Structure 1
Amino acid sequence: MGDSPSTSLDHARDTRTHDPEAVARYGSVLLQKYWKKLSQVELWLVHEQVAIAALELHDEKLATALVRNVHTRFPKGSRASRLAGMLGEASGRLSQAESLYSRELDVAPDSQPILKRKVAMLKEGGDTLGALGLLRSYLATNQMDWQAWEESAELYLQLQLYQQAAFCLEEVLLHQPTSMGTHLVLADTLCTLGGAANLAAARQHYSAVVELSGGNNVRALYGLTYTAAKLGAEKKGAKLAGGPALAAAAAETLTDIYNESAPPAQQKMLSAMLKAQGVLGGAAASPSKN
């Protein structure tokens, strides 16, 4: 992490670096020796940051002391309640933690930190439908929270509810249009749904990933050859198939990548697959001779 304890913790917060050991180590020093130099805002941010790190490290003694300090300073509201609930979870007092979260949500239904903790609890307990119900209620009035849409998509995918997952992923892309991971998951989901319109839409998302990655994302290149083959086989795909040149270019790039780094056996498998899909001619698909 950074040079000084304060700089290190600032960096971890800003970049969302996940290093609980370093956070607990630097944070403890900062709170013990240099707390008077911190602004009030930073002082309590560090308390929360170190408390969460301590919980991850199962240091209940440190976490309890910090949570108590936060609760003393902020006796009401979600700030202390979230930490108290997380401490309850870590200590195995799950019903107590859930009751605390529920009380806070009754008072402030749109409290993002509390809602996300309760969603996490329900997920860990296997109650996927309950977690989705909470997220749906939250998103009804917080449509701009792309992370909640993303989490909803993950849960729908677990339940194999692909249409609902696709809708949530589209919402994520409204706010994160350059997220390659989201484009890929949405494209794969649309391929699973099938049908000419979904395959054509999937091709657009695979194309976006190829563009965003500088043309080197193998999964997206495979997606382009797959959607081209499937659209060609669809009765309704003839009008939507388009882009044979795009599929051929993807196939050629895949061949180049495999010829540079893959064993001959994998090169031959790729060549056979591309020929079967009808997106690459025999000469261009010939594996290299190493």
Structure 2
Amino acid sequence: MFIVCGEALFDVFSTGATPSGLGFDGRIGGSPFNVAMGLARLAQPVGFLGGIGTGFAGERLAQALVDEGIDTRCTPRIDAPTTLSLIGLDARGVPSYAFYGHGAADRLLQAEHLAAVPAQANCFHFGSYAMVVRPVGDTQRALVAREHGRSVISYDPNIRANVEPDLQVWRDTLDWMLPRTHVLKVSDEDLALLYPGQSAQDFAQRALAAGTPWVVVTRGGEGAIGFSARDTVAMPPVAVAVVDTVGAGDTFQAALLTWLAETGRLTPAAIGQIDAAAMQQALAFAAQAAAITCGRRGADLPRRAELG
């Protein structure tokens, strides 16, 4: 069973000015929520570990988890607001962001909430800003420390500099995670932000030396590269008429983990032995899934039947 840890929130898009104000369209989001949804749609048993607020916004998030078939036994309801990420476009279509999350429920996950994690969980995925804000970041680190010796740990930094602008905080978190992570997926955009001028190859070698057995660097329209101690495999992009790329990285993540589960490789030992042929298959499966999402509007992640 997968447990995805982190935030569920609302992306609130400006729909333009009205005579008396502004119009908005709220969409459920958050990278961890998307990964959990992706795993559920790919027919994997998955739970969500993250604080969900009270009030109508929190109710909608909680219902969305249930609607997607995501286990909510370790999804505490916390008497706090729901995080909002406001997104507006200027006259040229360039987005600007305003983030409202201070004191929100997704940040308030505490150590006592970990007792509700199902005993059958054998893979934990972490990512985005919940790893770098407190107290949830401390809670998640405690879970990583508890589980990394017996369960698979997956991590995607998925940097949100509008939440935590100090990039050193993100670097320190990544450095802490490397020896405790079995599957690291990171975008080339995040690498360029964290380590300007450093190649994907150089970063991967550092991560492998630190103890991460499998590193995957996604490169948007240029495909992805997988690195292990023995092999490097480059996967070209899948041809698709791109509608938008919202949720593509989260789809790739969910599909990568699904492939491990379906092929019996969802153990630290098996991931440590992954070879070039297996990486090729895994990256192809994940790229196919991400291409489907790119061909649709918004974070509309594919279901298992769509992947053959």
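For distance in nm of label points 7 Å out along Cα→Cβ at positions 76 and 132, which of the structures 1, 2 scores highest? Don't jump to the answer; show the numbers that get you there.
Values: 1: 3.8; 2: 2.5.
Once distance in nm of label points 7 Å out along Cα→Cβ at positions 76 and 132 is tallied for 1, 2, the winner is 1.
Name the one structure among 1, 2 that distance in nm of label points 7 Å out along Cα→Cβ at positions 28 and 212 of 2.9 was derived from.
Traced to structure 2.
Taking FRET efficiency 1/(1 + (r/R0)^6) of positions 20 and 180 (r between Cβ atoms, R0 = 25 Å, to 0.05) from the coordinates of each of 1, 2, which one would give 0.00?
Numbers: 1: 0.35; 2: 0.00.
Structure 2 accounts for this read-out.
Comparing distance in nm of label points 7 Å out along Cα→Cβ at positions 164 and 188 across 1, 2, which structure shows the greatest value?
Details: 1: 2.0; 2: 2.6.
Biggest value here belongs to 2.
If you rank structures 1, 2 by distance in nm of label points 7 Å out along Cα→Cβ at positions 148 and 244, which sits at the top with the largest value? Walk me through the numbers on the way to the answer.
Details: 1: 4.8; 2: 3.5.
Result for distance in nm of label points 7 Å out along Cα→Cβ at positions 148 and 244 over 1, 2: largest is 1.
Please compute mean count of other Cβ atoms within 10 Å over residues 156-163 for structures 1, 2 and give me the label with the greatest value. Provide the component values of the computation, followed by the final result.
Details: 1: 14.8; 2: 20.8.
Between 1, 2, the highest calculated value is found for 2.
If P(r) over Cα pairs in 10 Å bins from 0, in percent is calculated from each of 1, 2, which structure is the one that comes out at 6, 28, 37, 22, 5, 1, 0?
The structure behind it is 2.
Where does the value 16 come from, among 1, 2, when relative contact order in percent (Cα under 8 Å, 6 or more apart) is the thing being computed? Before the final figure, lay out each step's value.
Working: 1: 7; 2: 16.
The correct label is 2.
For distance in nm of label points 7 Å out along Cα→Cβ at positions 36 and 220, which of the structures 1, 2 scores highest? Can you show the working numbers first?
Working: 1: 5.5; 2: 3.0.
When distance in nm of label points 7 Å out along Cα→Cβ at positions 36 and 220 is calculated for 1, 2, structure 1 comes out on top.
Work out which structure the value -10500 belongs to, where helix-only ellipticity at 222 nm (-39500 (n - 2.57) for each DSSP H run of 4 or more, over all residues; to 500) was derived from one of 1, 2.
Details: 1: -24000; 2: -10500.
The value was obtained from structure 2.
Read-outs: derived from the displayed coordinates by stated rules, not from any lab. Every value quoted in this text rests on a predicted model; they were computed, and no experiment measured them. Cβ atoms are built from the backbone, for glycine too; each structure is taken alone.
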